[in-house]
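Structures follow.
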Structure P
Amino acid sequence: MDIGQSERPFPARLPLAVAAAYSLPQSVNTLNFAIIGCGGVTLQNHLPGLALCPGVKLVALCDADAATLERARQQTGAGVTTTRFEEVVERDDVHAVIIATPNFTHKPIALAAVARGKHVLCEKPLALNLAEAREMAGAAERAGVRHMTAFTYRFVPAMRYLAHLVERGDLGQPYHFRSCRLQDWGTRDLGWRQVKRLAGSGELGDMLSHRIDFAHLLVGPMKRLVANLKQWHPLRGGRPNDLDDWVAVLAEFANGATGVLESSKLASGRNESWRSLDYAEINGSERSFVFITGEWNKLQTGRVGGAGLETIEVPREFWKLPGAPRDVGVGDPLVTFRYDQAWEFVDAIRNQRPCRPSFHDGVRAQAVMEAAIRSAETRQWVELADGV
């Protein structure tokens, strides 16, 4: 989730279609949800997404901050509110939990939820470190529950279509992957996101984790990497910042392809959120493809030996997930694609199938992040076990 969205004020009220969904009649087929963490990402992504899913009811909200909790209660009408996540996961009437809290709380909440048989959708990065992420994935598998990592940008229609084209073989042999995420956050206070013991990493986990997931989706596991992280501002908003503002990774994939990934909070004038540069390119033996988040229904492509890139339209059938109830003609398409994440989670629960992306995808990204931190500290290449 981009901080530019999470720091926006809550909407004065939820859209009527969203509010109406919370009054769905209870039935044997109803999935009861609880949301733990009621900040901006919840009101802007998770709640509208759940509201579009038939047979889903929000029964409980939890947030450690009482004022944030009350604000969310007023906007949703949820019947149960608490500042203690234990009270939520222990409820027999809760079937699934969405975790949208600071990174350091992901592990204890997820483990408590899966221990009580709850399905879990967790914000990224999955955990503070690789060991925690692996523990979460292992516990969820043993419990037999559905588990999902919120790599929201997988649901951009253009990214879904690109993944389809690559899987179909249009790219040929992958040669290179590169991504560039540039935003201008200046020196404002980022709250817990600028505290290492609470967030684990800065730009690496906050923004580059999404692009690491792109690389895994389009190219496959990484074999080794070398990385650098840099902090420019030890103070943000007058408060200590002990995390990275910029990160770059040079990678070699298990299939021999190469990769370059860069992300920055300090690209002056680039704006933020979907208004700023979010670019990914993949070059192969047959074609190249360029993805830009802001161009949600377009890709650029060129053939080997061609005169340059051309723009192609994303077919309408890729504008949303198959079966998703969302009307693609309603709302800002640079926002509404995010609601398909909730549909994927709900549909996986109902059909007892793995979520895409799952906790395992979160673990793979966490392994790359941990290797990047180790590389930056040692100034050396780092090998990834089993080609993560």
Structure Q
Amino acid sequence: MIFDWDHCSDQPSIIRDKKLKREIYKKSLFDMIKLLLTNLLLLPFIMISYFLKLKSTNKTDDIFALGISLENHTPQTKRRVEELGVKKLLIRFPLSKMDKLKEYEEFIKSYSSHEILINLIQDRKHIEDKELLKKDVREVFKTFKTIKSYQIGTTINRKKWAFFSVDEYLKFYKVVQDLRDKEFADISLIGSSVIDFEYHFSIRSLFNFYKIHFDKFSTLLYVDRRGSPFNTQSGFDFLKKINLLYSIVTLSPKTSNNIYITETNWPIKGTAPYAPTSEKECVSLEDYSSFMVAYYLIALASKKIDRVYWHQLDAKGYGLVNHLEDEEYPAYLAYKTMINKLSQKNMVKYSIKNSINVFEFDTLTVFYCENGFDKSFIKSEDEDIYGNSYKSGKVIYRDG
């Protein structure tokens, strides 16, 4: 089976072949039954754990990380990575591109001063042929010998990404884990990479009879169809989604309690066909910037997220830079300002006062107001998300 790739939005195209869809759903029917039964059995325990409001002891004051890609790389990319000050990078390597392994090796070597997480992207050929998977992953591990962290697979709950069931993913992951255990013991494996607020798939990946273990747990936690991260979905805003996910993760023996959000962003208005969603879900450049900062602030406030990899630096429809026109979006400067002000800072307290979200760090306070601030609240020394004297918008940085 061949899945078409949409090079504009950098993702597989929607499956429109009805016959193929029926074939896929037939293959996944039994696993869907197991998914349903697993969730019905575990839901009461998960909700008890959620309402106990478990606290995390993880260190979460340096969660800033960024995705970059060989495909969208420009002569300015490396300069911008250095200028932003981000030290942790995620780079995708599709197993379908084994013929370009050396090219990827050189690309990754050029960022050797950074901490790199490689995302091994699946395809049907490697899902169906376990010996091929083992052979090619062995070659990848040997080629990228200095890289010790790999996210295995991505977006496992979207059939256009080639996994037809969670079962298929777990078998895929086990092949890689068995290889790692025998030949590459110093490598850390990360999964299960479910996209969106679809935790029933995460639950299935974490409670099963496969002899697997995730060294870190990954999720692609988007809120792009819900606007602001303060908006709710089935009663859960972004912070509550994090707390619920942590409740699930801490109950499972299949993973550590370390959670990486390895992909998130907002689609940008007026950038079709480069936006990964329809125009209805797209946001303005101003909202993109403020939502991004709010997303990181909430993740920090939760104290349950180890990293958030923004997806990604160079992407016209959803990145920090319009790589086709070499244009830095406002979010680029907002990201730079955020890292400069908040990296390695300890968040002391999060509260809500008079509809203003207050994030108190040890040396500064950040205010977020969905409807903007009253003039009486603003001080002359306040800065906006771009590091300028405050004029307008939803976010204020205030020293002290």
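Of the structures labelled P, Q, which one yields 3.3 when distance in nm of label points 7 Å out along Cα→Cβ at positions 181 and 261 is computed from its coordinates? Don't skip to the end; give the middle numbers.
Numbers: P: 0.9; Q: 3.3.
Label of the source structure: Q.
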helix-only ellipticity at 222 nm (-39500 (n - 2.57) for each DSSP H run of 4 or more, over all residues; to 500) gets -8500 when computed on, of labels P, Q, structure P
Cα extents along the principal axes in Å, for residues 101-244 alone, calculated, reads 51, 41, 29; among P, Q the input was structure P
Across P, Q, distance in nm of label points 7 Å out along Cα→Cβ at positions 133 and 157 reaches its greatest value in structure P
Taking FRET efficiency 1/(1 + (r/R0)^6) of positions 53 and 85 (r between Cβ atoms, R0 = 25 Å, to 0.05) for each of P, Q, the highest value is that of structure P
One of P, Q was used to calculate FRET efficiency 1/(1 + (r/R0)^6) of positions 109 and 205 (r between Cβ atoms, R0 = 30 Å, to 0.05), yielding 0.40; that structure is Q
Mean projected area of the Cα convex hull in nm² gets 19.5 when computed on, of labels P, Q, structure Q
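Check the numbers for mean count of other Cβ atoms within 10 Å over residues 165-172 across P, Q and tell me which is largest. Can you show the working numbers first?
Working: P: 14.6; Q: 22.6.
Of structures P, Q, the maximum of mean count of other Cβ atoms within 10 Å over residues 165-172 occurs in Q.
Taken together, the values in this text are just the output of simple stated rules run on the coordinates, not laboratory data. All of these numbers come straight from a predicted model, not from anything done at the bench. Cβ atoms are built from the backbone, for glycine too; each structure is taken alone.
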